[in-house]
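Structures follow.
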Structure I
Amino acid sequence: MFDAYLEQLNTSIRVRGGRAIDVPENFAECVSSKGGSVIRSWLWQVPGFRRWRVTRLDAGQNLQVLNSVAYPYYLNDQPLLGIDLLWFGKSSKLVAVLDYQPLVQKKAYFARHFQGLQALNERFPEFCNKEAMHSFDPHQYFSPWLLFYRGDCESAQDSLFNAFVAFLDLYWDINEKANEMPSEIEPEEVKRLQIEYDKYSAERDPAHGLFTSYFGKDWSNRFLREFLFPAELLTNNSD
């Protein structure tokens, strides 16, 4: 279901100088013993970003998932890009979370980086669902203008793709502008905040249970800690 979204994302990265890099073999692809479901992941080397990962789970008519997180260089205090798209086939329910995930919850930071997302939120009111996200605190690592939808797939499918394209284009604009102005957060603090984001997300990631059900607890735990949110690797990484 999300193949067009994956292609749009990958094309968007490529045309801006992104280059695919090797993913550890045990994380690049894993096939479930349950009906041949497969999860594939990619890493991109992208100008302006220290890490950009993408994951696609295809479980046929039961479940479809597309997830991506982009981490800017520590010299840049712009928000992280976060994409979570999930489709549950049996109930025909769609969950979509598109956000520029802020490093800090401060008015000045929002004013610098989020005016575009605020306008996008107003442009796509069907993705302004205020229903609580059960796994996360919406006031930590989420913006007030995230695009969030939980409901019937048919009602949102067409507008979701349009919102997805606009969301990506706007993030590239934010990145370009952020690279033209000095960061207001020191690089060491940006690094610390990105590490805290990984720790927070690893503890609450709602997809972890889905991955475990298809690919087993051991593999899913390693995938979570070593690929999706590798906080321990960040601790030893410096720019």
Structure II
Amino acid sequence: MIVYHFTPSEFALKALRDRRLKISRINELNDPFEFCAVDFSDSDTRSKLETFRNQMNARYGVICFSEHYRDPVLWSHYADGHRGVALVFEIPNDDAIHIDYQPERFKLDVDVAIKRGGFAESDLGQLISTKFSSWHYENEIRMMCGLNDHFCQIDSKGKKVYFESLSLESFGVDALKLIGLIRGTRCDLTPMDIASELLAADTLSVQDTQLDLSSFQIISSKTYPVNGVRSFSACCFRV
């Protein structure tokens, strides 16, 4: 399916250059209720589910997308106030987790799950995909990613940062296939800025946007191909 990942321009250029996208850690997502959409009235349930969340955080991260790019709030919140871009990806349908927006927390019998040796697949799906209804404007699609030290580097604070590889080739093996880039209405990236981070063999579809004159929507302006100019890949994860 086609999904959109909003990001500031500088991070978009790094993604193009290094052929990778940063994985968000579960405990650092901007919604503190992530993986905690269960009713925590029972302190025992709270303790067990916090343990589960920490275990998940140690093993997995997420990459967040939206089903659309037309909502101006998404650009304001995640694309540097419309100065950034939306990277357009094609991801496998089986990897796409559709978020279910609910006004209330749901009930889950943790003890029953523990007795049977773990959470059922339906329980895990609900824990991973349930968010408060106020987030509905995001129309979020997410992809869970295993944390692999091969795709990891240490940042300036000594913390591990993980990445998922991406490809621009339709025949690539990566789950993330980059098929386009949409410039925000205030984005100052030029075609040459984009081309300088692409290999000479690459061609990326770039789309400009504008404000719709009859609604509160961001709409397409024009689309054009940008051909790469680099002769080698600087990605430290690919030899």
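Values quoted throughout were computed directly from the atomic coordinates according to the rules given, and no laboratory measurement underlies them. Bear in mind that the values here come from a model prediction, so they are computed numbers and not experimental data. Cβ atoms are built from the backbone, for glycine too; each structure is taken alone.
Looking across I, II, the calculation of semi-axes √(5λ) of the Cα gyration tensor in Å that yields 26, 22, 17 traces back to I. Figure out for me which of the structures I, II the number 3.7 belongs to, where distance in nm of label points 7 Å out along Cα→Cβ at positions 163 and 187 was derived from the coordinates. It traces back to I. One of I, II was used to compute helix-only ellipticity at 222 nm (-39500 (n - 2.57) for each DSSP H run of 4 or more, over all residues; to 500), and the answer was -12500. Which one was it? Label of the originating structure: I. Looking across I, II, the calculation of FRET efficiency 1/(1 + (r/R0)^6) of positions 179 and 211 (r between Cβ atoms, R0 = 41 Å, to 0.05) that yields 0.75 traces back to I.
Which structure, out of I, II, was distance in nm of label points 7 Å out along Cα→Cβ at positions 123 and 147 calculated from, if the result is 2.3? Label of the source structure: II. State the single structure among I, II that was used to calculate mean count of other Cβ atoms within 10 Å over residues 83-90, giving 22.8. Of the structures listed, the value fits II. Using the calculated result 16 for relative contact order in percent (Cα under 8 Å, 6 or more apart), pick out the matching structure from I, II. Value 16 for relative contact order in percent (Cα under 8 Å, 6 or more apart) corresponds to I out of I, II.
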